[in-house]
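Peer 1: Below: a set of structures, written as structure tokens.
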Structure 1
Amino acid sequence: MIDDYESKRKYMVESQIIRRGIKDKNVINAMLKVERHLFVNENLKNEAYEDYPLPIGESQTISQPYIVALMSEALELNKKSRVLEIGTGCGYQTAVLAEIAKEVYTVERIESLSLKAKQTLNSLGYQNILFKIGNGALGWKENAPFDAIIVTAAAKKVYEAYIEQLSKNGRLVIPVEESRFSGYQILKKIVKSNNGQIKEYSLGGCRFVPLID
């Protein structure tokens, strides 16, 4: 079964990640290394490398592999990066970030998910992740500024806390509910320039569970 998971993971990266245009070698290598089946419930392990999100309990999901790769690439990370993640969930996206960045600060509102993710990530040997249980809309002011911020739930707006906690030349990747169209979400990349100016880019439509403020 171990070899089967490895072959499924390689196929996932080739068919879902590389073929769809992901080019960042750090992201590709992280997706090849992180064992996604360890982050889902036992009855879903055989579906871990399929091209869709999966439930992880508490009405939350583990994101589609391509979306994880797309958001990670958009953050433009390197070994010096300090990253804030809003929405730890099961910890899979956290692990991908931790493979690339220097430090990952991850905030989760639901205590049971945070504790389970921490247990999983600690068992895998990650030592560059700090965990917090709390309101993700507030960010993590005590450890700001961050080179990159990733939000893994759909916000009703781009919270000012995220902009404030970004470093100069920092990148924010966040799904935002489009108020004009009910149920439609846009994945946005926001860049804070060296002089504090904000530039916003669309990465396309998406579907995330709502961010609870």
Structure 2
Amino acid sequence: MQKILIVEDEEPISNLIKINLQDEGYECTCAYTGKEGADYIEKEVFDLVLLDIMLPEISGYELLEYIKLVEMPVIFLTAKGTVEDKIKGLRSGADDYIVKPFQIGELIARVEAVLRRYGKINKKLVFADVELDLVSRVVLKDGKQIDLTIKEFDLLAELIQNKNVALYRDRLYEKVWGEEFLGDTRTLDSHILRLRRKLNWENRIKTVFRVGYRLEDIE
């Protein structure tokens, strides 16, 4: 799981970014001042830093100079939206520059693009006795290939990326099928049933009453 540091002094914006990136399977840490961000960077290694420019104590530009020394990719998130600001930000060493307000979908796409550029996108997911190759879309269980449909594969990937977390049926459906959940659970439930049978995971994919499903690490 990729680790992302969000250095943003506006807490509502920071929390919104964190929630949406966590929904995509990223591990997120929030810092609300430049100094706090520097402290995190000194102690931990992150796959990406989302960095505001106008920060208390240490500015985003100052913090960027330090981040460049430890070679972590950076995306600026800022209200400074003139062409001159963008040029300055990119020439300072940022990998991308996003102007507030922005669409969450655009942010996620930019994050994926930068991580891909640095070869930091996970190509494989491993859980218990199952391995998913996200590029070839091959599933192995104890080294033997298991045939899954497209939606079964996507559903399994979502469960593994959120292991031990209870996922609501509407969230799972909208994430995997890419359309609004209208309350009919039969499609999702039938896919879960087939996954349990194909993987022999009756004891791992748990039904959570009135919520949805949870992939459980029982070891």
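Bear in mind these aren't lab numbers, they're just calculated from the coordinates by the rules spelled out. None of the values given here were measured: they were computed from a predicted structure. Cβ atoms are built from the backbone, for glycine too; each structure is taken alone.
Peer 1: Taking distance in nm of label points 7 Å out along Cα→Cβ at positions 70 and 198 as the quantity of interest, name the structure among 1, 2 where it is greatest.
Peer 2: Working: 1: 2.2; 2: 4.1.
By distance in nm of label points 7 Å out along Cα→Cβ at positions 70 and 198, the leading structure of 1, 2 is 2.
Peer 1: Suppose you compute helix-only ellipticity at 222 nm (-39500 (n - 2.57) for each DSSP H run of 4 or more, over all residues; to 500) for every structure in 1, 2: which one lands on -8000?
Peer 2: Working: 1: -8000; 2: -13000.
The correct label is 1.
Peer 1: So Rg/Rh (Cα atoms, Kirkwood Rh), computed for just one structure, reads 1.04; which one of 1, 2 is that? Can you show the working numbers first?
Peer 2: Working: 1: 0.94; 2: 1.04.
This figure was derived from 2.
Peer 1: For FRET efficiency 1/(1 + (r/R0)^6) of positions 78 and 190 (r between Cβ atoms, R0 = 30 Å, to 0.05), which of 1, 2 scores largest? Numbers along the way, then the final one.
Peer 2: Details: 1: 0.95; 2: 0.05.
Result for FRET efficiency 1/(1 + (r/R0)^6) of positions 78 and 190 (r between Cβ atoms, R0 = 30 Å, to 0.05) over 1, 2: largest is 1.
Peer 1: Given structures 1, 2, which gives the highest value for distance in nm of label points 7 Å out along Cα→Cβ at positions 22 and 38?
Peer 2: On the way: 1: 1.8; 2: 2.8.
Result for distance in nm of label points 7 Å out along Cα→Cβ at positions 22 and 38 over 1, 2: largest is 2.
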